[in-house]
1. Taking relative contact order in percent (Cα under 8 Å, 6 or more apart) as the criterion, which structure among 1, 2 has the greatest value?
2. Suppose helix-only ellipticity at 222 nm (-39500 (n - 2.57) for each DSSP H run of 4 or more, over all residues; to 500) works out to -14500; of 1, 2, which structure was it derived from?
3. Between structures 1, 2, where is distance in nm of label points 7 Å out along Cα→Cβ at positions 32 and 88 highest?
4. Output the label of whichever structure in 1, 2 has the greatest value of mean projected area of the Cα convex hull in nm².
Structure 1
Amino acid sequence: MIASISGEVLSRRPDHVVINTGGVGYQLSVSAETLRSVPAIGKQVGLFSQLIARDDALTLYGFATEEERGLFGLLTSVSGVGPKVALAALSGGPARELLGAIAAGDAKRFQAVPGIGKRTAERIIVELRERVAGELEGDADGAEIAIRRPDDPRSLAREGLLNLGYSPQEAERLLADADGERPEELVQAALRKAAGAKAA
């Protein structure tokens, strides 16, 4: 198993990055959440990784934290949730927030993800609820924040964009490079980016 990849960022795209390690460029599919932690091209980065082998391809997936990689593994263990759908779910917020949603039985949190319908969302909750309980033990305060009030500026900005009709993936993409310390500044930067994309 390739547990981690460290090196120079060669490419940074909405759904993947390429990292040069020892003269070899490794392409890793990433969530929008992980992409936010990947620096500019030419900078050094280290990502946890997971290799998934299929008949027609070997695909590397990259994660900013071990927690996100662990949640990716849990999600893909659920019937009907493949790697691409799992990445889409992880793009919807920090791993701890998603763990909190599972622990709270918040199936609607996952129904907003493309590729996850009502039945699959409910299956995620049923199959993973007890398994993630241990992840949140010993961190009651963090769990409460994840479940009830993810009130950091980016989370608030993300909620604002969702209220404006953007999907979780669109919101994360628009906020990926947004500058600002307050939620309203981040939303304004995201909307400018969206307007620029439409004009292009």
Structure 2
Amino acid sequence: MMTATRSSARDRLLAAADELFYEEGVHTVGIDRVIAHAGVAKATLYNAFGSKDELIRAYLNGRHAVRRDRITAGIARHKTPRARLLGVFDVLAESVADPNYHGCAFVNAGAEAQAGSPIEEAVDEYRGWVRSLFTELARDAGAARPEQLGRALHLLYDGAAVSARMDRDPNAASAARAVAATLLDAATR
């Protein structure tokens, strides 16, 4: 019974962190607000995560899992390697169209992270996954230099996510998809 209570409190902390950190920023939101929002004692947070940085890492890891699952499902909707690669931008378009879109959680948290912190590590892990995904999809599509194309597509993806938020432009991902198609066509000639 004690484990179920701890798990439930941990889940409430993660849910509160996910909501508050995403909407307001990881450093803007104090730990006391997360604790109050989750309805747990301060000791519960430190027993479950050890520190605010570790709570932020868990929040980002949860966001990474959701994003990975969403992109993987989006890719699976397509039959050809070209369509699968471009499908990543379709998933981004769905995300930025959400009225509750507050930008990329990883860009937001990474902008505030200290070098070598658990936050930076979580951001780096996510970014590594995105870049390797684009590289793998570029290789599958027959790109002559898949690592180079993967990097370019990753930059384009990041730019679209930032533009969607900063410029309040829900069409940024669609525009990025069109550029990605041009890059892919040039890389596979």
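1. 2
2. Working: 1: -14500; 2: -26000.
Among 1, 2, the structure yielding -14500 for helix-only ellipticity at 222 nm (-39500 (n - 2.57) for each DSSP H run of 4 or more, over all residues; to 500) is 1.
3. Working: 1: 1.3; 2: 4.3.
Top value of distance in nm of label points 7 Å out along Cα→Cβ at positions 32 and 88 goes to structure 2.
4. Largest value of mean projected area of the Cα convex hull in nm²: 1.
A short reminder: the numbers here are calculations on the coordinates, not readings from a lab. Predicted model, so just to flag it, every value in this text is computed and none were measured. Cβ atoms are built from the backbone, for glycine too; each structure is taken alone.
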